[in-house]
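Below you'll find the structures, each written out as structure tokens.
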Structure I
Amino acid sequence: MNIGDKITWSYRILFILMLVWLRFIEQYITIWGVWVVWAIIAFIIFFQPFKRRKKNNHKPDMPNTIDVK
């Protein structure tokens, strides 16, 4: 996923969270709660902390040695 996709999903999720907040949660939690939840979700989208990293088993290139007897 490139940076444009991440930005698009970020503002889409903010929009959806705001709509859900207006419909169901407004009387219980202030708008700051939505911003906090959105910031956590945006962090996960941008930095992907739960994505498995590939192990780097790269061995440095060794020069070819000539065994001279």
Structure II
Amino acid sequence: MTYNEGAVFKWVLIVGIAAATVIGLTLLTRPLVGALWGLVLVIAGSVYGIRWTRDWWRRTRDRPGGPDHTP
């Protein structure tokens, strides 16, 4: 499996910025607020991942090498 370095760097930046916002919000307010914001970010990321997976599955279903492709 090959990885696109630009795409990986983009996701490293996204995760880093999300972590920085959680840490910053926690330092400015109470730890509960930071924890809730972190939970919101995790839920949003999970929803995005599920939608991306469903879209990928739909697009690659009939392609050679796809999940449901029969030779």
Structure III
Amino acid sequence: MSKAKVFIVNQEYKAKYKVYFVDQEYKQKNHQIISPGELVKQEYQADVKVFIVDQEYKADIKILRKNFPA
């Protein structure tokens, strides 16, 4: 499987997935969609567009910060 090219959008409606950062590995959910992956600088380069949310219940993807694409 190739690496996902991930772009963080600044507005929720532009995102395909909403991401929340968790503290324990067992809480991760759907993280394989973007991990392994790499952050891209331009929106048009992205395979996956994500928006970072501040509440766990809003998230489609829950991931550890260390597993988030860099």
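Quick one: mean projected area of the Cα convex hull in nm² came out at 4.5 when computed from one of I, II, III, so which one is it? Traced to structure III.
Between structures I, II, III, the greatest calculated value of distance in nm of label points 7 Å out along Cα→Cβ at positions 8 and 40 is seen in II.
Computing helix-only ellipticity at 222 nm (-39500 (n - 2.57) for each DSSP H run of 4 or more, over all residues; to 500) gives -27000 for which of I, II, III? Of the options listed, only II reproduces it.
Every read-out reported here was derived from the displayed coordinates using simple, explicitly stated rules and does not represent laboratory data. This is a predicted model, so every value here is computed, not measured. Cβ atoms are built from the backbone, for glycine too; each structure is taken alone.
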